[in-house]
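Undergrad: I've put the structures underneath this note.
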Structure P
Amino acid sequence: MSASSGGQIGSGVRVAYALSSPHSWLEIPQITDVKVPGITRSRIDSTIHGVTSLKTYIPGLGDVNDAELTLETDLGDTTHQAIEALNISQTTVWVRFQIPVIADLSTTQYYAIQMQARVSSHVIETPIDGLKTTKVMFQFNANYFTQKAMASAF
């Protein structure tokens, strides 16, 4: 499936959002690039002075990085319009990223990442000699972030 016909990029990563739970996923079409979210933990010094002169650390609170999408701009597409409206309204939504377990576009098994987020950026880029694209950023919001090793499709 090509990027412009259903939200899959070359590696088969798919992205969708839902407005409520239980989820009715709305797949985002025309994705050309995606940065999936992950957790990075702060570093806390846990050194106890003793025989060694080396410091020790433990992981602290997790920071969920922003998810970023690049879309082929289609100002007439209702999903693209809805994402722009979410940026304006600042409505919290569920976002799901599906990464194929195997590199086969016909796969039905995915590694899934889900989180609650708000659209924090929706910027249309219009280069003179290039493809119009839209950069969308989903920013973690609320206390819901999960990773599932073997999830089924939307």
Structure Q
Amino acid sequence: MSRTIEIAPLRKTLVVAAAQAHAFDVFTNGIDRWFPRSHSIGASPLLRSVVESRLGGRWYSVHEDGSEAVIGVMKVWEPPHRIVFSWEINAQWKADAGVASEVEVTFTAEGPSSTRVALEHRGFEALGAEGGAKMRGDVDRGWPLILDLFKQAAEA
């Protein structure tokens, strides 16, 4: 008898003092302005982060040695409301499309200059029991920092 492991999704929510379309644009097209250079999965230092703004577009990083590392692929692209992308990073923080979890980010207008941003990172089971638990713990500590940097950029 085989057992199916279940790892709870990770959910983070914040409110940014910015219009919905602006918040969406900063999160996607403006990712290089706020995503930390210290959070890199490439072999050499991170030069820039890029989101190809379309369904099937990649979120990838470009590195000083000219290499690229894919973080994920846009599975849902609904500006300015929602994106869903694969998270193609293994528990050792290396690019690995074979163990993709998934991230959904929604942008809900709460007024003309206020947007609730909700992030759900799920599907950690793709990394196996040990790898999934490790990744969930790592991103539970990491997403708050990342989202705070996004908030600062969106409100600037």
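Nothing in this text is a laboratory measurement; each read-out follows from the coordinates by a stated rule. All values reported here derive from a predicted model rather than from experimental measurement. Cβ atoms are built from the backbone, for glycine too; each structure is taken alone.
Undergrad: Can you say which of P, Q returns 1.09 when Rg/Rh (Cα atoms, Kirkwood Rh) is computed?
TA: Comparing all candidates, it corresponds to P.
Undergrad: As an exercise: mean count of other Cβ atoms within 10 Å over residues 81-88, calculated from one structure in P, Q, equals 15.4. Which structure is it?
TA: P
Undergrad: Using the calculated result -2500 for helix-only ellipticity at 222 nm (-39500 (n - 2.57) for each DSSP H run of 4 or more, over all residues; to 500), pick out the matching structure from P, Q.
TA: P
Undergrad: Tell me which structure, out of P, Q, gives 20.8 once mean count of other Cβ atoms within 10 Å over residues 113-120 is calculated.
TA: P
Undergrad: Just checking, which of P, Q has the largest value of relative contact order in percent (Cα under 8 Å, 6 or more apart)?
TA: With respect to relative contact order in percent (Cα under 8 Å, 6 or more apart), the highest-scoring structure among P, Q is Q.
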